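Take a look at these structures.
FYI, it's all coordinate maths here, none of it is from the lab. What you see is a predicted model, and the numbers here were worked out from it, not measured in a lab. Cβ atoms are built from the backbone, for glycine too; each structure is taken alone.
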Structure P
Amino acid sequence: MGIDIKCCVTIFRLPTLAVLLAVLPSGAVSTGVERIDPATLVHEVFHVGPVRSFAVQQNGELIIEEYRRGMHANRPVNIKSASKSIMSLLVGIAIEQGHLHRVEQNIGEFFPDYFKAHPDPVKQSITLQDLLTMRAGLESTSRGKYGRWVLSDNWVTYVLAQPLVEKPGGEMVYSTGSTHLLSVILARATGMSTREFAEKYLFGPLGIRVGGWDRDPQGNYMGGNNMVLTPSAMLKIGTMVINMGVYRQKQIVPHDWIVESMQIYTRSQFNPYDYGYLWWQLELNGYTVQFAWGNGGQYIMMLPALRAVVVITSFSEIKATNRASRGRLFDFIENRLIRYLEQNV
């Protein structure tokens, strides 16, 4: 997987119609369906937008791997907000180890100094689950308000000082500030920096070396953005998640946490996607797609019914075409990639 090759594919025999009808969604199979060539898929995906890498694993085997524009399997890339899904995994590990007690814990106990100076029973009642599902209710620090937040002297104080625009546990308010609070809570609960905890209990067991990772003015590692990983590392994470937290026969993330994380708790107000514990979800061509998503086209995708993991990285600096590229990418996945994966079931 770490070798830089142009295209590594495995061709499977076409399953019988009886097998296909037994495992595929209703209406997914018809006689005389065109078989899709993997080389054609590779050609198509690099034309949907500024894609730099495309890797597809199915049934534990890497069947497509292609890199363009100077990218390769072990070249670090800023995965942007796909980092949020990593935070979800870390919280699950911390709960399993007893550092955090439950998702219903209130954030007030982790920020006693702030709430002593600024008492607010409603904000203090925000739970870890509210942060994990983007339902803290605090005004967002993302999108147009992101720059002002990261230029502030204290990111935690800035987030907690935001007005409530929704009640905690109510509608989704997407905010990187919420996931940064999770990072700070994790560090305070474990007595380790978020990076140290991640390297010991997640990245280390997966054989991953994290690259750059932004920190706030107080030295807290950023929760939910600007983590640097390689496509190879992203594929390992996706493999572990689709295997219910297991990697190479070792339980890295609790099984029950993976199940809980992938439930649907809310839905974005800005796109047609559902949301779990910092994992996105949608249905394409009758299949559930669970994914980590970073700005500019950074994805770790899992299609459990097809036993497939897909990793895509892109030039995140090209922002003008983000929405259009995303639409073309999901059309490609629904109408081309899924059909190809069905051939290999």
Structure Q
Amino acid sequence: MQQTDITCGQLMLRPWSASDEQAYLAGRNDPDVLRWTGTPSPYRLEDARAFLLEQAPAGWETGTAATGGVFDATTARLLGGASLHAIAGGGANVSYWCTPAARGRGVATEVIRAICRWGFGFLELERIGWECCVGNWASRAVAQKCGFTVEGVARKAFNQRGTRVDDWRGSLLSTDPAEDTRPLPTAPTLSDGVVTLRPWSLSDAPDVARACSDPLTVRWLPVPSPYTLEDAVGYLDGYVFGSWADGTAAELAVTDAVTGELLGAMGLKLHNRRLGFGEIGYWTAPWARGRGVAGRGAALSTQWGLDVLELNRVELLADVENLPSQRAAEKAGFLREGIARRARTVRSEPPRDMVVFSRVISD
């Protein structure tokens, strides 16, 4: 197979050359690249030379892999790498990585769309597979934005430097429409000038742990007690990111619009989205109470759900004794409907009565 360049907008995927050695070496030693790949750690100069001068050219020559670097078409700066490999019998697998400077700019999405079009067109492939370690939410989002269907988890399928880990696996067929397969859009940033709702980050974990260790938070929410940093990381890396990926909840951090300080959490539960129904819940950090944070955040999140997700109704349940939560609901424009008896259980306590509030699309 003849080596070739693939251009896409302001990006170019071209075969690797010896002159890419230092930029490639630095990119492969980025902590996040090492975290999610199985290459040696640290990645040595001899590893880079073996790949650039031997392995990558051999893949082109034998027709088993089309591997190249992703470069800015104007500046020629290295932005990452991408590959169609295991090419055989009408199928192949795709892989990709980005440098830190290229992340969050849509680089991987644009390149993978282009390389898949090339694979289906020039190579006449019928299926392109995708694999990544479970927990690599960024890679999963790229694949889904490119139209890949996540097919499931292959247990202990990836040998990462001697440790076997679970892999997500998916595919894109030549007959697929290549449309975004994510059940939810990219997490938005919403603001009213006082509070800002933004996507969560793992760097928020210490503040989450501090907020959820507060006695009042523990009283009203079914959180572990005591609440540890490990609990906070599990909440973010498991529940929050996983909920966005599977479409069951849209969870956002509530922050100060000026300082960026974490003030609380806002979650729109979407288990019944297909029926046009959502349920919102929230908590406010102890250092942010009395500032109208929950009401402002609930108003922003609810309006986004009604407008963008096209919900017909958003429900809010507040404990009958939690008067601040009820006031926040009213400030967010929710109407009180009644009492749902024994509707919530917190840890091992008896079920609690909840006040039911709602906002509907016609409000």
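A value of 24 was derived for relative contact order in percent (Cα under 8 Å, 6 or more apart); which structure in P, Q was it taken from? Of the structures listed, the value fits P. Given a computed value of 0.45 for FRET efficiency 1/(1 + (r/R0)^6) of positions 67 and 251 (r between Cβ atoms, R0 = 30 Å, to 0.05), which structure among P, Q does it belong to? Attributed to the structure labelled P. Assign the value 25, 48, 24, 3, calculated as P(r) over Cα pairs in 20 Å bins from 0, in percent, to the correct structure from P, Q. The value was obtained from structure Q. Structures compared: P, Q; top value of distance in nm of label points 7 Å out along Cα→Cβ at positions 75 and 211, i.e. the largest, recorded for Q. For Kirkwood radius over Cα pairs in Å, for residues 219-298 alone, the highest value in the series P, Q is held by structure P. So mean count of other Cβ atoms within 10 Å over residues 107-114, computed for just one structure, reads 16.5; which one of P, Q is that? Label of the source structure: P.
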